[in-house]
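Quick heads-up: structures coming right below.
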Structure 1
């Protein structure tokens, strides 16, 4: 998939609903204030990066793919920062950002544990990292047998596996929440989403959030 097609999906009714639902969940967990700094790890085309910036945060997007970063730069406000880099070796000093956000990006990193450790290292206040959930309907539709489409090659994780990625790291109050229980995006899915508590661990996105010690 090319970056233009990927970003265009978020402009569709279903894509906008998915993106907004995931963002609102992450924003609630981060509880960031306007003016706080945030690093979006695995930002891709910058859809979530731009969404965070719209809420008044000082945002930097990081991704290993220069073509996707070029797209992000060309379709964003010049005040946003874009850096090419590897989630397993973030090019920042310790506690450089108030918050770290990553939405379904570390699923495609070979060493997820190292990437999580790096996210924690460069955070000062909170991290919020999302994985594709192996206990979700989306996994049965798109994730089995190596995955299909944009999900090919992704690591799908259970709640227990996500928690284990944070073992022995300097975080506290680790919480797991999920969103997008019916990924079809039709009106029944959206109605269900507004009724089911995010503590139910079966949504397509499994979001782990924690405070730094």
Structure 2
């Protein structure tokens, strides 16, 4: 089991290994598997890269992210300019249905709202604007309202998760209540937790996924 100091060094090295972040000054602290990131970067993309790099390090159970995005004066854009670029990026992404997502921009922070049929569309909307200059952060408030009205079968979700060789499903419990799927139990990596959630989100008729899986890298199945 890693010590706090070992986990801190591993996360620092993982962040530095990313080409986009090798010159970024990001502070890392670690305690009992909980990693905190602090610092200032000049793009929202770098903030996301740091979070993703830390999440993949073995031993990270939870992440507290306090990285601030600040732009040089020459990079500053008005909220209207950012909003227009966000709308154009959404329109250019084939995964995002036209005229289904509304955009609000306040001090460079983008809020997405609306209703879509599938979670992959919601994720695609956010991904489409991650690398736009001038964006300081994104709040994705898009709701999923499936157009499929078939009853969700618990066994179908369990089978779909078990089909994926990257997810050890021995201790994953699935509960279905109406249009909501809840995952509980223990997995051995953050990746497995996210992958199990991603698979559950593909269920026809789903509106919500509660991913309550706990990550324990040293758990023995």
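Every number in this text was worked out from the coordinates using simple rules, so none of it is lab data. Everything numeric here is computed off the predicted structure, so don't read it as measured data.
For which of 1, 2 does relative contact order in percent (Cα under 8 Å, 6 or more apart), calculated from the coordinates, equal 15? For relative contact order in percent (Cα under 8 Å, 6 or more apart), the value 15 is produced by structure 2.
Going by Cα Rg over 2.2 N^0.38 Å, which of structures 1, 2 comes out largest? Please report the intermediate quantities before stating the final value.
Working: 1: 0.94; 2: 1.12.
Checked 1, 2; max of Cα Rg over 2.2 N^0.38 Å sits with 2.
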